[in-house]
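Some structures are shown below for you to check.
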Structure I
């Protein structure tokens, strides 16, 4: 048996789909399928069944998952024991929302990397989250506290949002004297059926019944649309207030949300996980004025 095939097995088991596992493995779906078939042939067992949602573990697959995760924990512990920098080594996977990952974590991540050069950091900053319960990531920064799973969770930080427009757009349109004037403005927001968390469905809090005219699943795309003068957008203050081309309007309108951090209990004692958790806690404390101006 090729032991590396177990790594492919673990990723598919956690992702539930070969297509979702492939990018995590930095391989194409055909390669992932071939490795799974080879593992099944070596073991003489069918590990997955195909259903409408993807790949579902069979009884032998569930039994193998337990053993493979034990092997993974042992391998991680060996890597930590042999690493430098106080035992911090190996690959650290962090999943965060696109906005938080891009605007808060990424500008400072070089600092963590410099402190712990033996750690390879995979930052997934996108619309949607990888699941720490399925071990798709080591650390997840989420918009709501997970209600189930073998996770350690806590609130990481509060953050606020406001309504923003480009300065030249506001000059051209005469500004926004009040909410009753919003009907004459183009609104930028999320695509309704692609909102991946209810905490992002906040347009009705600005104006009941309001619809966005320009829509994107990406908060960074919404920011760029707003900056280009395409209309008004609700943006986190850690994005809008950092852009000198934008101006916050309707000072009486503010939304408040929170980020939660979740760590799978099996990796909580790994040095790289503990160190990043501490580093991120320090970072949000230092950036508190940007998160909630």
Structure II
């Protein structure tokens, strides 16, 4: 089968699946609006979770049907589907999201992203994200706060209220700390001190921890490597990704990192950034070792 035909089949199945979740979720939305909060939590939330797991399973299904990708995945077998996790990873391609969902489906709660408040207005998907309890955050720029000092702290409070329901509902929150996809150009422009990573943006993580308090069991940090080169989403759909390598490390979240004011407390901000910097340096070393291991393995296979 040619790559173009593979891409056409995979793309069609992906689009059908993308349409499936919103249609089913939105058909149930009137019930969520009408039922008391206690009944929503008891009956609707488990149903929405089951739909989300099904949606990811269908994605994995068309991936297996159309791709010959070799998956080299090592993650903990002690993860809890009823736990609370903050998930991060190095970010190279939009394929990363499908990779993480594929590897984690059924092992931890459905991955949810912190979304900007404005995205709730996106047709169809905005309501779908709302129904699935994606937390919407309202952030104010520094210049806006200088003009409206009375709004200081309101952004954190808005997100904290949005996350209040997560105290009773196992949750996994996903955030790419680099903030953007890795490219050699961005790496050079940043003058990043890391070999395989861009500089981390710790503010978003601190904001999430402040909003969620100490509910997170741990931080799950993923290393994703594409030995054949970083693929585009089209490359993936067309079956051009021969191998995906995934490694995971679980990092405890110190209690003191969940309780400070990142935006207004300079001492806490420096302490938090130092913690993230050390974490990122270790991540870069582990990714360097993984790349060397894969190069050595590839060289040995070539010699054989």
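Computed from the coordinates by the stated procedures, all read-outs in this text should not be read as laboratory data. No experiment lies behind these values; they were computed from the predicted model shown. Cβ atoms are built from the backbone, for glycine too; each structure is taken alone.
Tell me which structure, out of I, II, gives 4.5 once distance in nm of label points 7 Å out along Cα→Cβ at positions 229 and 285 is calculated.
Clearly, the read-out refers to I.
Given a value of -11000 for helix-only ellipticity at 222 nm (-39500 (n - 2.57) for each DSSP H run of 4 or more, over all residues; to 500), point me to the structure among I, II it was derived from.
I
A value of 21 was derived for relative contact order in percent (Cα under 8 Å, 6 or more apart); which structure in I, II was it taken from?
I
With distance in nm of label points 7 Å out along Cα→Cβ at positions 21 and 237 derived from the coordinates and found to be 4.4, which of I, II does the value describe?
I
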